[in-house]
Structure 1
Amino acid sequence: MTAAAENFVDFQNVWLAYNDELLAQNHFAVEDINLQVKQGEFIAIVGPSGCGKSTFMKLTTGLRRPTKGSIHVGGQMVDGPLKISGMAFQAPSLLPWRTTLDNVLLPLEIVEPYRSQFKEKRAEYEARAIDLLRSVGLGGYERQFPWQLSGGMQQRASICRALIHEPKMLLLDEPFGALDAFTREELWCTLRDLWTERRFNVILVTHDLRESVFLADTVYVMSKSPGRFVVRREIDLPRPRDLEITYTPAFTDIVHDLRSHIGAIRKT
């Protein structure tokens, strides 16, 4: 069996220059990315601003093709946008004229094979969306519009929208960065519970080191641009993790270690 088949995500010597002019100048956004992620693994990527974290996400989803190297996801080479992934960003980007339920249903209206069956199976899809919303504490808010929801509730709905088509991989780009600390920690627990129940792969990009250590199996630190992975840290804290663990010496030691690596990167 090949390495690409053994790992759910497999980056082999991936480099990306955004255009031919930058390539001619040997200017890369990310360089020499080698990364293997097991089936069902939760990884987090941290690093200084502009280091290439979001570029890495675009490569993983097929929105960008590598200049050099290869990427496999789910045993298949990534040569275009993936249908087996869901994404959520810092801004929930819910459509203001659609209810919470209709926002969550949106991927099923536009992604095959659901699109061609949407009218016929709408009741079934609505029931699935309502169950998902209830699982994140939004039961009873299905008919509310985004402007009637708090920021944390909007982000919950955004995560439901990313999961409604039951993707095998969830990509999260600073999903809780705009929220207050209390709401952010609530949503850590929401995401923890969803992942524990469904065991999809998660790639989380974040600036919050506590967030990365609380949620992830493995944390990767990226260097300044051109981005490459310079530290891989397995988080050997027991699961399931409650918020109380964030106050323990073991947790704090890991956070401080990661912070020291990022501090060293900033100084170079």
Structure 2
Amino acid sequence: MTDILYDIPQTQLAIWFAVVAVGVTFLGLLLVKPLLRMLVGRSPDLNDTISHSTAMVSLFYGLLIGLLTVAAYQNRERVDQSIRNEAGAVGALYSDLGSYPEPIRSDVKAMLRDYTLYTIYRDWPAHQQGETLNGGANRADAMRQRLASFAPGTVSSEIVHREVMSRFQEFSSFRQQRLNGVTTKIPAVLWYAVMVGAAINIMLLLMLRIRLVPHFVLGTINAFFLGMILFVIVALDNPLRGERSLQPTAFQTLWDRQMIWDEPQS
């Protein structure tokens, strides 16, 4: 699916899908239907024959569309869950650092605040353009090195430090899952199958022997429904791309409710 579609506002995109689908059907009824009538003839059982073919095509096409819709929704939910998990891991790390002595406590907390703001204001705009930046990885590596340099002086601090390092590994895993979401989308070959199937369904509709006005009405209803189904798949696909992407709400909530209160006052 072309990337330009992800930059169109959702309402406008839905209208465009409906208009294009209905417009193609209208043009087909006016320009293509007469040619098809010449090719297939005027046999009395033409509609029955087309109905049998349409039933078979619609069955397999409906299964394809249904599976793609479910797959796109599951991809979106999986990426959304990884975002919430990453924000939760950052928040847990931030709370656990309260048990550390100075200066490592303030140092790593400052790094986590910087990482959170970078994720919200730098990573997300890049994700919406289909890109990933190196700044987040550099910040995560700096935090890892700072934590690794800490030498616990007591048994209790060693237990806390071991737990924090375990949480940091979880954070790294969730972060990688979120980054993988930048490239999570339906493969191009499936989009080709979807578009070919849509064209075949419209072609079979045009071949029916029906008076022009009822044909227009029937074609409009079917084309509008087809356009809306394709819109839903596009809207769910590529969950971090464009204006309809998932938002860093979990990170913003983390900053507003937990981190902003510890921000140094100038």
Structure 3
Amino acid sequence: MSELKWKTGITKVEPNRIVVRGYPVDELIGQISFSQAIYLVLKGKMPSPEVGRLVDAILVSSVDHGASPPSVLAARTVASTGSELNASIAAGVLAISRYHGGAIEEGMRLFYRVAARMEKKSLNAEQAAEEILQELREQKKRASGFGHRLHTQDPRTAKLFGLAAELGIADHHVQISRTVECVLAKTLGKPLPINVDGAIAALLCDLDFPPEIGNAFFIMARVAGLTAHIHEEKTRMKPMRKIHPQDFEYDGPPEKE
């Protein structure tokens, strides 16, 4: 075999035929949701309708969070220069990192670490969480997925966890995340609620996703919101304007049921 020859197990493409993870794409069209397709291409197997619905909810929860996040400001700034859509989206995506949208991966690593410590040392969730959080403090690291600059109770967290429970998916790592939340509150002397990143992290752990692709769910969801902001910037604002990160107001449709 040539040293240049390599293999992929994701998609097979032949004349007039496209097969993703063993499923002909033309037979999937109209039969599964985009969220189910995402699960299929990432996990290599078809999700149950319940899992597909939860993945869909995860993506909806992160579709947009206003005009002030760094990713939106970056995308709008680049769009304001006259750059093409792909460049503006790329700028927004590149602004997604540890402190903005990137907490999902680190949250997953935290919850997996607590679960592993429970098994290794036969501890309950609270004992394992206390050990891990103490180690983080000694390393001067924070627990990702908790607290929010705006929300004292992230409304998306309750909805995601409630839906997961309804679908019978909320399991071990959701309980671990709630335990970590309690231990943090006890240690800090004040509540530090699970934010949407922490909720998504716990659910992706229960869906057995690897942490290395956890942030992809935030990125995939937020691209839709970034696209909306980029289009608004190009069609409503003057080019090369000074974009203030806070001095703006919402003038869209009124709130609907």
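Suppose helix-only ellipticity at 222 nm (-39500 (n - 2.57) for each DSSP H run of 4 or more, over all residues; to 500) works out to -12000; of 1, 2, 3, which structure was it derived from? Numbers along the way, then the final one.
Details: 1: -12000; 2: -24000; 3: -18000.
Answer for the origin of the read-out: 1.
Looking at mean count of other Cβ atoms within 10 Å over residues 18-25, point out which structure of 1, 2, 3 has the largest value.
For this comparison of mean count of other Cβ atoms within 10 Å over residues 18-25, the top structure is 2.
Out of 1, 2, 3, which structure matches 0.35 when FRET efficiency 1/(1 + (r/R0)^6) of positions 130 and 242 (r between Cβ atoms, R0 = 25 Å, to 0.05) is calculated? Please list the in-between numbers first.
Working: 1: 0.35; 2: 1.00; 3: 0.00.
It was calculated from structure 1.
Coordinate-derived values only; no laboratory data. Quantities reported herein were computed from a predicted structural model and do not represent experimental measurements. Cβ atoms are built from the backbone, for glycine too; each structure is taken alone.
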